[in-house]
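S.K.: Pasting the structures in now, so scroll down.
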Structure I
Amino acid sequence: MKKKHLFWLLLPSYWLLTAVAILVMAFYTFHSMSNLYFQALEKDISIRALLLSEQVAPLVTDEKFSEIDALCKKIGATANTRFTVILPDGKVVGDSNKEPDTIELHDNRPEIKQALHGSSGMDIRFSRTVRKEQMYIAVPLKNDRQETLCAVRAALPMTDINSELGKMTRQVVIVSILTGLLAMGVCVYVVRRITTPLLGMSSAARQFAEGDFHHRIPAQQTLEFDQLAEALNSMSEQLNQTLSSLSEQRNEQNAVLTSLDEGVLAIDKRERVIHMNRVAGEILGVEYTDAKSQLVQQVVRFANLQEFIKSVLGSQQPLQRDMCLRSDDEKQIQARGTVLWNAEEQSIGALIVLRDITHLRHLETIRSDFVANVSHELKTPITSIKGFVETLLSDEWNHEPDILRFLEIINQQSGRLNSIIDDLLILSRLEQKKGRVLSEKVALAPVIETAIYLCQLQAAKKNIQISSICPKDLEFEINVPLIEQALVNLIINAVKYSENDKKILILAEKQHHQIVIYVKDEGFGIEHKHQDRLFERFYRVDTARSRKLGGTGLGLSIVKHIISAHEGSIRVESRVGIGSTFIITLPLTASANPGA
């Protein structure tokens, strides 16, 4: 539908309103003038009738009817008015136009009836006597006793009246037309006064839309238009500042994202790329500048990464996974996904961060092989040392006290060194499996009970009570020895760092599609600053206390590797002086592949 200009929408409306106003005024003026004319004419005829009645009064009393008729004819010819005198019985005794004897009775005339009843009467009708439409006005002639002697009537033809009204009508029409033409011109001027500033503002707004924010709308004469012009100028200035700020922020953001060593991939809910930085393009082997608005499947050609992205979009929860991207060269990457929020804190997609850890994994492999080889090589001499020391400490040898104390220190430290080597070998084997562990579907309750049984001896020394809560029908796929070892490490850790007569609780339950195991103690607690590094190798919260209690510093690291091998996670919640809770989360359907 074609749009109309505001000028042609307003102008016809103004013209229509003006025309209606002029017509109403013309009708009102014509009606008022007609009423005034008729009232003036009625008054004039009444005066003529009254003047005649004053002259007729003595003649009626003396019944000089012939003189009355002569008087009517004389005055009627002079005043160009028809006069008639009618007695109470309706008989005409005087008429300016005809002889009274030839005129019928007039007692049935409306104006005569009113006059004979004592009041003035008026009527407009066609006269059969003179063959014209006339206005009749009759006045009563009364004696001293207020008795009506006769009715004196005066009449004028309507042709003269209509002629005067016609002249008046023509004058009103001419004045209305001239006024209408003048008003139409004024309407055109007024509408242009409205539309011209709007056209100027529309043109300025179009310049603003095209990016010309330096243009300004001049001040307007009308208050409302001037306020609108100021608002548009202010909007242009603010828009310029906002766009400049957004452009600066975008440039800074692009500079930061481009300079990152990690790949950043933002995806909306329709699985279309919102943003990709240079490093992400290098990792995925695509041109990052062409990726925007494309489907993920067009940009990411690795099935495992596509599946990870779908998992992040579907779960709306932070996820992390290490994976291998195989193309011309094999890449090991660490993918972290989280929810992408907009300014209104509404989820609009996912943010994927890709980190190329190929070199890091290579170094870790070298380190792991080195640790495994060194630990294996140290195992034999340490075992030999420990065996010889135990032999020297046997009852067959009688040593001096100082020598005996030295031998006990050697035995103690070699035992500690042997425990460290054993833990290093366990870690090495777990790392070499790379998450591939043998698993079977078993009930979790017996596994927990076995772990508690293995720790009872140490717990009994400090009178610590260990209890468990686990549904009997809770089953899922795990590597039983590894999970037992993880639980034992956590329980032993809780026993070591708890005072006497405390309690330890192992709670297992099913939550959605995962199993959650809580290991709660009433120990010393861990400060918040240590909690993030608690699962690192050889990291100790209290070095003096750990050495005194005989820890190797590898127990929690082993637990983390066992849980990671089951594609789970572990975290700690702790308050100093109250206790700690280690929370293990394991998926119900862990994708455990057969391994060594």
Structure II
Amino acid sequence: MSKPKPSFDPGWRDKYQSQIRTADEAVKQIRPGQRIFIGTGCGEPLELVTALSRRATELPDTEIVHLLTFGDAPYAHRELAHYFRVNSFFIAENVRDIIQEGLGDYTPIFLSDIPQLFNSGQMPLDVALIQVSPPDEYGMCSFGVSVDVIHSATENASLVIAQVNPKMPRTLGDCFIHVHDIDLLVPSEATILEVPPPEATDVTRQIAEYIAALIEDGSTIEFGIGRIPQALLGFLKHKKDLGVHTEMVSDGIIDLIESGAVTGARKTVDRGKVVASFALGTKRLYDYIDNNPLFAFHPTEYVNDPNIIRQQHKMVAVNTALEVDLTGQVCADSIGSKFFSGVGGQVDFNRGAAKSRGGKAIIALPSTAKGGTVSRIMTHLSPGAGVVTTRAGVHYVVTEYGVAYLHGKSVQERALALLSVAHPKFRAELLKEAIEAKYLSAEMADKEGKILVGPKELKTTYLLNDGTQLNFRPIHPTDEPRMRDLFYKLSAATIYYRFMSHQKRVSRHQIQDFVYIDHRNDVTIVGTLPESYGEEIIAMGSYYLDTKTNLAEVAFVVSDHWQNHGIGTFLLKHLMRTARRNGIRGFTAEVLVENRPMQAVINKSNTKVSSKVGTGVVSFEMNFE
């Protein structure tokens, strides 16, 4: 088998000899007081950075600007703070200490706005230190694993110095620079920085599972930085025709492609392509993306443009947060007044996904921090914490305790939704604080201990003969308005059969008796249809346990439009399975004599059924044993 042709010109050193320098020779061109841009992420030119740091004492008042870097950052050592001033758009671990100590700086900015910062001259660049693949036969070098804002930095810097490395994968897309647009070339064969995927925890896996349930076949996804978005990759292999339009790709994208889940076949823009602006991974990923036409690497001004993102139908943005308050404000770049990370692309993708047809903007976070001693769902953000995504822009918030949908909801609805996905040990305190803050009315005080999300094991689906899929799940504390909507859609006859009265209104107290339950002794299951604003409840079934007899009274109702589709029979069977798992020995039911359909459902329940006719009512007992 013949050796594959290299992706670069083997004679490039001879051809461009006049531009070649050593790292030390190249950085001698840098003068004191200049602003230097350093390439991003795993594309950081470490040999140039090291050579620059050796000249620190000769370069006072030098500003170093970068987006996100990994590995060593010798220029960020405390003893060099008199010479180098770090200014980061996104704070990684290697510069976090010096910035938090006030010896460095942080510029909060939407990632999509950084290129214009350079292009407009608002932040002029004197020098750009980058790393590229060797030039091909046409003199084109690839930015490789990092295109992002490097593209605009090189266009605007007065002096461009490139570490030229054959180990840099030659990525495809809008990610090339001609060798003559580079001033100095520094040959290198250093190993490209690697960032192994973070290990998932039980918490991040549970969050990822909830997010995966929100992602439909044919969606296009953005995976933000962090454990949760990376854990999500493992839960999507059963999906179909997913697309990817994201800032970052990692090793997990390979498994999604090879499983057949990612095809890009239904993307609205860049169909069939995995679009990204940088890669954080290992050699496995770098080998995979090298000269791979499936991938299209583009600069930030394209990838993070909300107007491009919104064009994708079913665009799903998955980003993380450090804190969320009960009104929905999201802090993602600081812990209190200490800057921790950055604004990044969260707002860019959140806005784009929210405007996408069928899109979903998702913020994810563990419910606690500091070993479970601090709630990340807070009544008010920590003093000094900055708002990255405003309360008006938040749609979904996901923790390991479930999904809260906030968009278009009142402050009370938001507070209840977020309380229900907070860690259980903090809910009572949060409820008390929410009432004190007037987010919730004082009458909610008696709901302490009842703001619960039912177990995910109770979720199921039912396919009607016409192909409509109904979702069944435990009732949620935020279902109060949906339950009210269900009641007022019922006909007078259905209301009479269900409540055995001709009531024309339903009190809030009645609805709350369905909503605020313990999901063991009291269980309520709702059948829902997905809607653009969330979901509509079209059926509801409940049972209430009598602990003295270990029998539970069961009742259910189906919206008139959806009756005679087998929904009542399915709902009863689902409630029976649930009750059996909870050790309940049977159901009782009171049914009006004239309610023949309900009697038929009970008699077909495959249980030992006994009945007794009273005045206008038939009393049933269904024994599971």
Structure III
Amino acid sequence: MISRFYDWLESRVDVFPDSPPDQPPSRLAGFVWYFTRPFLPLILASSCFAISIAVVEVLMFSMLGNIVDWLTATTPDRLWSEHGTSLILVGLMVVVLYPLLDLIGESISHQGLYGNFAMRTRWVAHRYLLRQSMAFYQDDFAGRIAARMMQTALAVREVVLKMSEILLYVAVYFVSALVLFASSDWRLALPMLGWLVGYAIILRIYIPKLAQVSRAQADARADVTGRVVDSYTHIGTVKMFADSRYEDQYARKGMTRFLGTVYRQMRLSTGLSVTLTFLNALLIFSIGATAIGLWTGDLITTGAIAFAVGLVLRLIGMSTWIMWEVAGLFENIGVVMDGVDTIAQARSVVDRPDAKPLEVRTGEIVWQDIRFNYGKVLPEQTANVIDGLSLTIRPGEKVGLVGRSGAGKSTLVNLLLRFHDLEGGRILIDGQDIATVQQDSLRAAIGMVTQDTSLLHRTVAENIAYGRAEATREQVIAAAQKAEAHGFIADLEDMKGNRGYDAHVGERGVKLSGGQRQRVAIARVLLKDAPVLILDEATSALDSEVEAAIQQSLYSLMEGKTVLAIAHRLSTIAAMDRLVVMDQGQIVEQGTHAELVHRDGLYAELWARQSGGFLAREEVA
């Protein structure tokens, strides 16, 4: 029965909702409420049980005082006849009611809230962040973003549960204690009131300082995580340049800043603890002195002294716990506020409310008088990265894009993929403005092989089928064979003994050579079979023998598709239908390879400067 009760609580809230997440509010209260709203019924139930438990605990101390009075005023042979029913009720309250309330309250908290709350927050925040623009990820560490997402989820949960359960429990506990003190003698409540005032003053002094330090600490912690992950992610570069000492200093700088916030927090914690201990000592002394004074004046009973002293000792024991819970609350508020800055950022590239799926019929692509400068405002008479560019690629046409580094070739591709929004002009695919269609449908219609191939830390089969999740194993293998990848894939074995297509290729595919990663990427695009194909240095990581082996596969891949190919190795795109030469964000030449060489312009200069088929590096003044 208990297990079914747990199952029922665990299933009260859908932890992984399918609906696309909206942008979380950028203010603290709205941000917390955004993630809390689905759990409100469980939180209210948990709060009710916290109140009930607090009242029962205080009543038990009151009952203790009554029992002392009964024992003082009654002989052993008359105790049960005069107070038997009351003693049984006290026993039932202690043995049955109190544990039952605690069981239900703890079950609601642990089974219904603790695990589900944090996980649902992570799920919703992750899905929102996953759909952020490319610029968002280019402006921050991936590790830092992930750390903030993970720690913010826990912090939101702690803020809500501490406020709804612990602080409410404490408030009811102290109010009940005051009422019972006053019911014995109003003068007994005075030391307690004085202690509460002092307690509030201590909170007012220390907690804002702890909150400020906690926010700085959360930022420093995320920074350390980002620095460490950055080093681990690029461990190949670190090893290649033999610069571990620089990485040590890079990490140490972040850790030193983090440690500085820890020192500040610990100093505040020491001061808080010592001040609270002194305040508690005053409360014990004043309550004891007041109770004895009232008893000597025959104003209260012995039971009232036992009740008052017992409850005060309990409250003092709780006070340190309460103080750190409140400090923890504000620490988590600092973490949440730090997380808001990352998670609640508006997306710079969003689908319009009426966006429809892209329908590719022929594959015509038109860049129409486009302007783009990554959102930067330039002085007058200064050209944008791309300024007033127009280009049309006819259906099924194969176009090669040529130019020096920084000419704007990759920017043109990124704008076609709508990684950034234009600052002027339009890009059309079959007459449809890509700004008005759904981003997922746009990118689903485009296959791309890049120079810097990134493979996910998953199996080879999952990487190849990434653009076409419903593909069968036979289709995956067929694509790998066309990309000349099947041979080496069959020989792969990871650290856990998985072989072939079930082997994990490691983060970013580091367990494969550059050429092997490139062939897996080509297999992925072959399987995706999108109507528009972009090749950005697609064969740059392949040696001549392998490139020749898959060249026919690339030709078959391009058949019937609109193709845009970028290459520094001009021989790989010389056979394209048309070559477009860019320089400083402008199109300066167009034509076939033979026409451009004969024209003796920029392309002819680049072709003449080729060495081994590669574009010579520009001289830097």
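Derivation of every value follows stated rules applied to the coordinates shown; laboratory data play no part. Treat the numbers as computed from the prediction; the structure is a model and nothing was measured. Cβ atoms are built from the backbone, for glycine too; each structure is taken alone.
S.K.: When Cα extents along the principal axes in Å is computed for each of I, II, III, which one produces 191, 55, 42? Intermediate values should be presented prior to the final figure.
M.R.: Details: I: 191, 55, 42; II: 104, 61, 38; III: 120, 56, 50.
The read-out was computed on structure I.
S.K.: Can you tell which of I, II, III yields 27, 18, 10 when semi-axes √(5λ) of the Cα gyration tensor in Å, for residues 287-358 alone is derived from it?
M.R.: Label of the source structure: II.
S.K.: Output the label of whichever structure in I, II, III has the greatest value of mean projected area of the Cα convex hull in nm², for residues 79-214 alone. Before the final figure, lay out the partial values.
M.R.: Values: I: 16.3; II: 11.9; III: 12.9.
If we compare mean projected area of the Cα convex hull in nm², for residues 79-214 alone over I, II, III, the biggest value is for I.
S.K.: Here is a further query. If distance in nm of label points 7 Å out along Cα→Cβ at positions 119 and 487 is calculated from each of I, II, III, which structure is the one that comes out at 5.6?
M.R.: This value belongs to structure II.
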